[in-house]
Structures are given as structure tokens and as C-alpha cells.
Structure P
């Protein structure tokens, strides 16, 4: 009897250990396929009924008139600066400076953005929040970089040689008839390579985007936590008419 009990205990133990053994599974293959969302999918009434009030409200907010543009604002109406670029750079300077000053006690000296970041024109007529989303669809924040005057000199050389009208504000670049630098000024004062300047730009550019490597020299950065697009919307809500022009902030004599 004792022998039978002993055998039974051994059997139960073996079975218990076997049942507790973990069955490890490993991923051997991942497959994916593209599913086209087109007219072949029918609209579901219950989903449309739920979504439609939100869609209507969003469209109302996006399409409400904030300002008026007498003519189209574009990014190809000037060789060295454009109406669209000047508008965006000026908006960054006016809207971001109070935030930066409240946090640091300092003022933004100038603004630099990139020509490729302007993704649409602002058509003549009413200007809305949707206009801002079309021009700046990216979630780019305004940041302020503290850079040396020597790095600003490198920046000026980049702007001259880039062949693109990158938006600037607070800075003036003047070229001679050979397209060589005649002088550069910040807030009306000649660029000083020994000074420190505060330049407002985007978080994309300050990380070296669009080949703007002059921001990478151990640059201290203050993030305003303010989207470029939101700055545009705030500005549109403050003004009646938007009519930027190609001017002499960057030109050839």
C-alpha cells in the first residue's frame, strides 16, 4: 500500500511539473498589406450621425473669417524675400517676443524660417484659421536660439548662397551688384561677430533641418511652447487687413 501511494505521489508530481512548463512563443513573421479607403466603402449611418456635429463645429471654427487679404500672398513674388515669407517672419517676431521676454527678460533680435516650410498661398479674400493650417500644416514650435555673431555671419553666407528666399525679420542683408555681401544689420545695427544674438526659428531648423548647421554649435535654446501655426491664427485675429510686401530686408542694390 505504501509503495502504491509513493508511486502515485511521484506520478502527480511529474504531471504537475509538466503542466507548469511555460510554452514560449516567438515571432517569426510579420505581414502587412495596403487597404485602400475609397468609394467602394459605404458610409455607415450610425458613425456619420455621431461624427457630423463635430465636423460641422470644426469647419465653423476653421472657416470663420479672422482677417482680409486684398491680394494673394505667395512665396515666389521676390528673389530674396517674398510677401508670404515676410508675413510669417514678422508674425513670429511680433507674437513670440512677448513670451520670450516674459520668460528671460530679453528680446528676440531677429527671425529666420525656411522657404520650404511655407506650404500654401493665402488667397485673396477672407483669411481664416484654415488658412494658417494650409500654410503651416506641421506641428513646429517657435524656439529662440542664443547664437554668437560669428555663427550669424555663417548664417548670412548660407542665406546668400542658398538661392532661396528664406524668411527673415529684424535683419537686413544688402548685396552689391555682384551678389556679394555689402553689409548685414540686426535691428538697424551692423552685425557684430563678438555679440550674442537671440534668433527665433522653428524646432525643426534649430536641430539642423534644411541644412542649417549653424544652429548646432552648442546652441542654448528656449522653447516658447508656441506653435508657428497658432501664432499665425492669433495674429490674424488681431488685424483687419493683411497686405505684406516684398521689401528691402534682403535685396541687391
Structure Q
């Protein structure tokens, strides 16, 4: 049976790598996006993956979006990868309520929205795989990112609690906490700053989106059914717990 997977923020960066990886492993993939239409259209042309535009921070939009995926792909998602995320960096004494609220909505509330919409069908089927993308900065904090670090740390608590609630229903819920990965999010960072970042990483380089995608591939597989409530750190040794 072909499993249906939704990857939020699935047309760029880590999300794009996850979408491509799951497609190559036989999943029917739906990739969501919100802002960059041009990138999403190029991704769809290149991969043949269906793309859907909605704001994952909006519950009603998630309801409608998942309904569209269910209709188009022939059933509800058995696999959900909550990857969508944004940054609105500022030190707290300069951060606006809008900067706080936008990051919390897109990075954390989206996990509730998407899981709440998808969970009933997973419970009914007795099977599901949920992977939430957190961050090394959830674990160690980061200057100028109280909003981002709070949202990503919230994902870790959310993951553990939902894992407890769903374990008996055949649904696993896990998190991945990537370190610094070579994506568009780092594209605007100067070479000097990137060099300083790499000096903090014991393996001496940035991660790749494909390395994170391979972890997702493992966690959503049937063989990973005994792993739930876990956080997989993929940060090149930058932060160890």
C-alpha cells in the first residue's frame, strides 16, 4: 500500500529534501508552502510532487488543505512531517509582538494545527508517523532568537506529550533537532559569520538537507515503530545532550 505523506514547508530547504526522499521511497507526497510561489512551481515541475499553498499557522486553512490532499491523493495522510518554519530575529528588548506571534504561529502552533487535523484518521487506522523538525537552538538557546528558540523548544515538549497519547494507537511521534544546515535560511549570512559558525561545529562543516531527510526516512518507516517521543540531534557535535 502506498503511504500518503504531507511535508509542511516541503518545497524548499530541508522540506524539499524530505519531500524528494520520501517520493523516491514510494510515498505519495504532498508538499505545502506559503510564501514563495515561484520556488514552489519550479519544485513541482522538477519533481512531479503535488504542492499545496496554505498558512499552517491557520487552523481552518489546515483543515481545508488536508481535505484537499485527502481528496487528491485518495486518502488521509499516514505520514506527517512538520517542517515549516520562519525566523524573525531580534533581541527581546527590540522584538515586536508581531515578530513573536508570527514565529510562534508558523513554527509551533502549526504543529498543533496539522497534528490535530490529521490525528483522528491515524487513530482510526491504527497507524501513523509524525516527525516534527525542531532545532539545535531549542536545546542551547541563541542570541536574538527568543521567539525561534521558544517555538522550537515547545516542539520538543509537544512531541513527547503527543507520543504518550498515541503510542497505544500505532502512531509514533518524534522530533529532529538539526544544527546549522546549508539552506536558503543561511544564504544571507556573510562568509565571515559562516566561518565562525563552522568553527563551532566539531565536524567542521554545515549539515546538508539530505542528511536530515535520511533521518526522516528512517523515523517514518515501519521498522521504526519502537521509537517514539525521541529527539534526534543532527548538529555535527555542536551541542551534545
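Once mean count of other Cβ atoms within 10 Å over residues 51-58 is calculated for every structure in P, Q, which label goes with the largest value?
Details: P: 10.1; Q: 19.4.
Going through P, Q one by one, mean count of other Cβ atoms within 10 Å over residues 51-58 is largest in Q.
P, Q: which one has semi-axes √(5λ) of the Cα gyration tensor in Å, as calculated, at 27, 19, 19?
Values: P: 56, 30, 18; Q: 27, 19, 19.
Source structure for this number: Q.
So if we calculate relative contact order in percent (Cα under 8 Å, 6 or more apart) for every structure here (P, Q), which label has the highest result?
Values: P: 27; Q: 20.
When relative contact order in percent (Cα under 8 Å, 6 or more apart) is calculated for P, Q, structure P comes out on top.
Tell me which of P, Q gives 0.40 when you compute FRET efficiency 1/(1 + (r/R0)^6) of positions 99 and 203 (r between Cβ atoms, R0 = 30 Å, to 0.05). All intermediate terms of the calculation are to be shown ahead of the outcome.
Numbers: P: 1.00; Q: 0.40.
Value 0.40 for FRET efficiency 1/(1 + (r/R0)^6) of positions 99 and 203 (r between Cβ atoms, R0 = 30 Å, to 0.05) corresponds to Q out of P, Q.
Computing FRET efficiency 1/(1 + (r/R0)^6) of positions 59 and 83 (r between Cβ atoms, R0 = 30 Å, to 0.05) for each of P, Q, which one ends up highest?
On the way: P: 0.65; Q: 0.95.
When FRET efficiency 1/(1 + (r/R0)^6) of positions 59 and 83 (r between Cβ atoms, R0 = 30 Å, to 0.05) is calculated for P, Q, structure Q comes out on top.
In terms of distance in nm of label points 7 Å out along Cα→Cβ at positions 155 and 171, which of structures P, Q is highest?
On the way: P: 0.4; Q: 1.9.
Across P, Q, distance in nm of label points 7 Å out along Cα→Cβ at positions 155 and 171 peaks for Q.
To test your reading of the models, identify which of P, Q gives 15.1, 46 for Rg and Dmax of the Cα atoms in Å, for residues 107-226 alone when calculated.
Details: P: 15.1, 46; Q: 16.3, 52.
It must be structure P, since only it matches.
Which structure, out of P, Q, was FRET efficiency 1/(1 + (r/R0)^6) of positions 131 and 147 (r between Cβ atoms, R0 = 25 Å, to 0.05) calculated from, if the result is 0.65? Please list the in-between numbers first.
On the way: P: 0.20; Q: 0.65.
For FRET efficiency 1/(1 + (r/R0)^6) of positions 131 and 147 (r between Cβ atoms, R0 = 25 Å, to 0.05), the value 0.65 is produced by structure Q.
Upon calculation of helix-only ellipticity at 222 nm (-39500 (n - 2.57) for each DSSP H run of 4 or more, over all residues; to 500) from the atomic coordinates, which of the structures P, Q produces -12000?
Numbers: P: -12000; Q: -14000.
The correct label is P.
Read the figures in this text as sums done on the coordinates, not as results from a lab. Model, not experiment: these values are computed from the prediction. Cβ atoms are built from the backbone, for glycine too; each structure is taken alone.
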